[in-house]
Structures are given as C-alpha cells and as structure tokens.
Structure P
Amino acid sequence: MGTTLALNGAYQLAGALAQHPDDHEAAFAAYEQKMRPLVDRAQKLTPGMPHLLNPETAWGVWVLNAIMFVLWQSGLIGLLVKLIGPGSGIVVSLEDHGFRRLPEWTDGGSKIY
C-alpha cells in the first residue's frame, strides 16, 4: 500500500500544483482533499495489529514462531495467502489532470562504447 500511496500522492500533488501554479496553499489544500480519503483507508489497521505480529518479549516471539511453524507445516499459510493476500484491496482511480504525453525516448542510433 505504501507504493500506491507514494505514486498516487506524487500524481495528485503534480496535478494540484498544475491547477494552482501561483497559489501553493490552494494546491496543497486540493492535494489534501484528494488524498485524505485514500490515506484514511490505508491507515486503518485490523484489531490487534501491529502488536500481534510484533511481540515485545522473548516468550511472545517464541509463541509467534510456534504459530507460524504450525501454519506453515499444515499448509494453512498457503490457503490464507490465497484468501487474504497479498493485495490491499484498495482501488485508486486517477483523474486526468491534462498532462501532456511526451514522445518515446530513442537513443538516435548512437553507439555506447
């Protein structure tokens, strides 16, 4: 989800700055308005997380390792990955900010030695 937020954030910020080239405060407000719902959804955690998978004691680490060992040996981990992961389930739709498309780059036939 971090990559989705980073790329979408860069695109939305560029669009907001293009729409408000002389007013950075308005651009940042537009950026915040576009990004806040996506960030709020991405920051929601499952109850008990992240403490469940990040134990703070040696006993907690041992218990987590034992549970993961059982899940791995039984094959349940593969089933869980198929049912739950790995995607975030968040779909991002992008609006057209009117950016111009640049031509494809070619090296002009020059040779690199």
Structure Q
Amino acid sequence: MLFSGLIFPGLGHMMLKQYLRGSILVLATLTALSVIVTVATRRALSVIESINSGEMPLDTGALTELAANSVSSADNSTVNISLFVIVACWLIGMIDSYRLGIIEEKSKSPG
C-alpha cells in the first residue's frame, strides 16, 4: 500500500505481482499527468508569444495577469478531470493494494 500511496499509483500492485491492475493504474495516472503538462505548456507558450510579439512588457504583474486570463473553460475542465483521475487512481491504488496485501497475508499464514 505504501508504494501506491507514497510513490506512484499502481506500484503497490506491481509489488504484489498484480501486473495488469498495476499497469492500468500507472497508465491512467501517466495519461492524466501528460494532459496537465500539455495544458500548462500551451499556457506558457501563449504567454511567451505575447511577450515576444510585444503585446505585453516583461513585468511580473502583467505576466501573472496574462497567465490567469489565458485559462479557457475547456482547459479548466480538462485539468479538473485529469486531477480527478489522478486522485481516483491514487485512492484505488492504496485501497486495493492494501486489500490484496491482506488477502495474500491470510493465505500465507497457517490455519
């Protein structure tokens, strides 16, 4: 459970040799992370374009305002869904790997 909870979702399953479940959690989390990074990169490139074109001076206040205003509602909903997927994978990974660990421990104990 600690591997899924502290390091990355799905690693606890990998340690318990539940490779399919672990791979699904790892891939879902990596996909959601890549979506978030893509949106953030697009936002940053938009700000850089505004600076290079001379639309905006290189000023901290102006940069902050432009970054805040460059967020579209589609990007916000995409990021929110991605964050939900990451949190869900983390919770599912911790709970399920804990459950599988308990089952494995009971099967190894005599009696």
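The table that follows gives values for the structure above.
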read-out: Entry that produces 267 once volume of the Cα convex hull per residue in Å³ is calculated, selected from P, Q; value: P
read-out: When distance in nm of label points 7 Å out along Cα→Cβ at positions 37 and 93 is computed for each of P, Q, the largest belongs to; value: Q
read-out: helix-only ellipticity at 222 nm (-39500 (n - 2.57) for each DSSP H run of 4 or more, over all residues; to 500) derived as -26500 - corresponding label from P, Q; value: Q
read-out: For relative contact order in percent (Cα under 8 Å, 6 or more apart) computed as 42, the structure of P, Q it came from; value: Q
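Since every read-out is calculated from the coordinates, none of them should be taken as a lab result. In this text, all values refer to a predicted model and were calculated from it rather than measured experimentally. Cβ atoms are built from the backbone, for glycine too; each structure is taken alone.
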